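Take a look at the structures listed below.
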Structure I
Amino acid sequence: MSKQKTAPRIPLYSERREPENKDNYIYGSEDASEKEKDSLAKAMSRYLADSGPANKKVSVRMLHTLSGVSKSAIYYYLLGVRRVTYETICAICIALRLHPMRQEHLFHKAHIMMPCAEPYPNKRDRIIKYYLDNCAFLDRCTVCACNDELIANDCDPLTKLTSETEDSK
């Protein structure tokens, strides 16, 4: 009998308690000066803290497993000492099943345009946008599934995490 390790599961938005306050949910505060001080590192830490099952913190190891982003890179992002890439922020948003409002905030703090912001998006951006739009609401929208679809459409994946690499763990 094989000991297949199943990937941890982040709850969908519908499975969580409804946020009481939009500003607290996205920015961590209602205070305008505090919202202005928010950074990518602070927002990522905050989102990790309440994205797990039963609002438990998602560990760096768990985020690595779900996103395919290296643990050391995640630590650097959380410390605010490394700039995040387009592919990485997409993978993190999908892995954490972030609500589109939280995704928009992370992209803004990273100074990166969200996919399909242009009038004529390419095939790769359309696929990524689908997964970003639906990851908080559909179980099937994972980084692994996104990467598999990107590869099937002759596009570069977000990370090395695919159904083949996931099965070999």
Structure II
Amino acid sequence: MAAPICVARIGAAHGVRGAVKLWTFTEDPLAVQAYGPLTTKDGARQFELTSAREAKGHLVATLKGISTREEAERLNGIELYIAREKLPATDEDEYYHADLIGLAAVNAANEPLGRVIAIHNFGAGDIIEIAPPGGATLLLPFTNAVVPSVDITGGRVVIELPPEIEGDDPSSADA
């Protein structure tokens, strides 16, 4: 069974009647309403959106059973998931970020760099995290220049390392 897909994160409380800010990770922010109940990653808690409206960069949503600001405040930071099969199919040249987790990361010469372990977004754009066989993980901007090719069926992503990283060898640094 495929791992659940994170489609939203609950933010701060909004107002005094239990509404929350909801940060969605879907192409259409309001699409989260169509997926039915949303769950925590472990499936222990379930949330049903009763209403949602667009705000600046997020939704303002109400959740079934949450009616006070205090209840809403306790939900801050909870990520909401759905089963993978509830998502629409992708086109041939499209993929979900979750599809990349575990793929081999190689350079343009097909030399191994490691494995994709996460895709992050801290607000300034997507970041791909690569875990090399040894050493610290690499956090790189997820752009067409850095990630020119994704081959889901081949199980790999091509990474073009920026020149300042390409030649780095931490073991040769002057102390």
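Each value in this text was obtained by applying a stated rule to the coordinates, not by laboratory testing. Worth saying up front: this structure is predicted, and the values here are computed from it rather than measured. Cβ atoms are built from the backbone, for glycine too; each structure is taken alone.
Structural remarks
- Relative contact order in percent (Cα under 8 Å, 6 or more apart) derived as 23 - corresponding label from I, II: I
- For 19.4, 59 (Rg and Dmax of the Cα atoms in Å, calculated) the corresponding structure among I, II: II
- Origin of the value 10.6, 32, where Rg and Dmax of the Cα atoms in Å, for residues 103-150 alone was derived from one of I, II: II
- Label whose coordinates, when helix-only ellipticity at 222 nm (-39500 (n - 2.57) for each DSSP H run of 4 or more, over all residues; to 500) is calculated, return -14500 (choices I, II): I
- Which of I, II yields 0.95 [FRET efficiency 1/(1 + (r/R0)^6) of positions 31 and 63 (r between Cβ atoms, R0 = 30 Å, to 0.05), calculated]: II
- Structure responsible for 4.0, with distance in nm of label points 7 Å out along Cα→Cβ at positions 15 and 143 calculated and labels I, II on offer: II
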